[in-house]
1. Here log10 I(q)/I(0) by the Debye sum over Cα atoms at q = 0.07, 0.09, 0.11, 0.15 Å⁻¹ has been calculated and equals -0.56, -0.82, -1.07, -1.37, so which of I, II was it run on?
2. Using distance in nm of label points 7 Å out along Cα→Cβ at positions 287 and 319 as the calculated read-out, with 3.2 as its value, let me know the right label among I, II.
3. Could you figure out which one of I, II the value -13500 for helix-only ellipticity at 222 nm (-39500 (n - 2.57) for each DSSP H run of 4 or more, over all residues; to 500) was computed from?
4. Comparing distance in nm of label points 7 Å out along Cα→Cβ at positions 191 and 335 across structures I, II, which is largest?
5. Computing FRET efficiency 1/(1 + (r/R0)^6) of positions 71 and 231 (r between Cβ atoms, R0 = 25 Å, to 0.05) for each of I, II, which one ends up highest?
6. Where is relative contact order in percent (Cα under 8 Å, 6 or more apart) largest, in which of I, II?
Structure I
């Protein structure tokens, strides 16, 4: 099982040199040196002095939030527990690191072992029928219950009341939601840019200072197959230096099947396609399409969790036609929203394809940490 909650509470104000749950703390600097500071574009196109000031404000807010959590934990009010093991899948950056595909893999593997997993998430930017990730997981895992609520503890109680057979809860994007007790905190880091430039929002893409990785029980480096020479070794060396006792795993993203939204035939590999996506890391989708062998003539990225409108598709169709595309292609996360538009009467002169991806990682060390 995981470390105690007292360990969780103790990492925020530990003096330099004191021992934490994963080895000695050396009070990491505000950002790492060397190649791990990457030229990451800021979230907002504002002057750097202003972004630096706003980043300090963000850090102050994070510090205040940590203090509030510490008070609740000291008073015994948090963390709230559920009667089954809980695994959180999260990250410390904005943008995609592969949380939802890993959640799907964990659930599918637990099913194969004879278990009964359930999934809990916040439901960010979702409607009455859930957000895009909720609908995507329901489609790929039709037998796995999924409950969304701002309070994950409430969501867990609701799910267990409706599905008492569930014996493992997976919390999609739960690392910052410390109100709920987790038996295992998995944190995903993009192997190409693990610290997203080293700065917090809005100057960089960190949700909280990278020193908070000390809260993790297991670090998973994703998309390692796309790392350039030396990148992966550099990242692993950094993690060994600052978090020597936290287990690490390497995950790869694999190109999956292609399916058609509708009855149109799927063009052959090498055909000219126009891509569009509303995900946190559109560059990863661009690379996936290239890896599949498509002749990508253009890509229209939208913000993460974008709610597509008819006007969006008119623009996509126009751009695709101008570039001689033979088909449109999107992610599985986008497809669940496109299907709603198709049901409402939207049409396109081109076939609309869905490019699936899967995550590959050895889960045995992860399940072993919860005694599974």
Structure II
């Protein structure tokens, strides 16, 4: 039908529109409606072409792995408000496809949590151990496991800390100082635990591992001055950011995205030290002011010898994990399902506590730290 309207539109200078519509067997009102909507269709097509270009750039940057969900998330991160169904339609029309996971094979077993034999069950679960770490020279008490949490392997470590604190509080075993691995620490926990729980959380936080900071010659986040009241940032050359967007990151945590205008960054003489993007200005992602301040404080503290000596006691839990693996075979579960695996982990922790209590009652000394031959040569040198 569109071809008929285009033919009439092209021949209207040579023949009357009424005659053309009668010959093509279309109503004049339909032709006029098509003519009036042609400009809007061209605008929509131009917008779709521009969106397709942005999607193609993001798709190529991801090595052609991103699908609709990730493309939609990236566009929102860049400040573009685009409907997800529209992105799916544009990608479908232009045959832009992401990489999808292989479909799970169906089984004949009644247990829906069962897995095919090639997929090791031991990779589906994760055990989180908490133990006492009092100074043995002062208290003369054994180090015992105080709580065990079993989760799916995909659960973020930081998500279980609140549950651990709740359970330890109910047992009356909540410590005054909690030493955690880097995977368990977060800005929210470091900020709220001392006030809500009365627990001083000690653990390293991830350093600023962006390309600019890692290279040593680029402008990392620390090179920018953030004005929290005015809600803007100043770059090392004195330029002011244009966009300040408050939201959440991919993990659902509060985050602020700061973006500089493309026109500001394009002529900058030190652009290569700041960003590689040729289409957008520099972007920063920071936590809210209180969380950002506590992260910077911990990053500064964790490089000092005093903090390292204080945190050294956490290394003892590595021996506990080794004991669980070597003594009880905790590396792989014997059962299918989270509930049975959780029970097995509790029994493993109980067995380790009994072994340690037996050694304490019989005054069996702790084993000496083993030093490899290579490390011994290094110490001798």
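Read-outs: derived from the displayed coordinates by stated rules, not from any lab. A quick note: this is a predicted structure, and the numbers were derived from the prediction, not measured. Cβ atoms are built from the backbone, for glycine too; each structure is taken alone.
1. Details: I: -0.33, -0.54, -0.82, -1.45; II: -0.56, -0.82, -1.07, -1.37.
Of the structures listed, the value fits II.
2. Working through the options, I get structure II.
3. So the calculation was done on II.
4. Between I, II, the highest calculated value is found for II.
5. Details: I: 0.05; II: 0.35.
Once FRET efficiency 1/(1 + (r/R0)^6) of positions 71 and 231 (r between Cβ atoms, R0 = 25 Å, to 0.05) is tallied for I, II, the winner is II.
6. The structure with the largest value is I.
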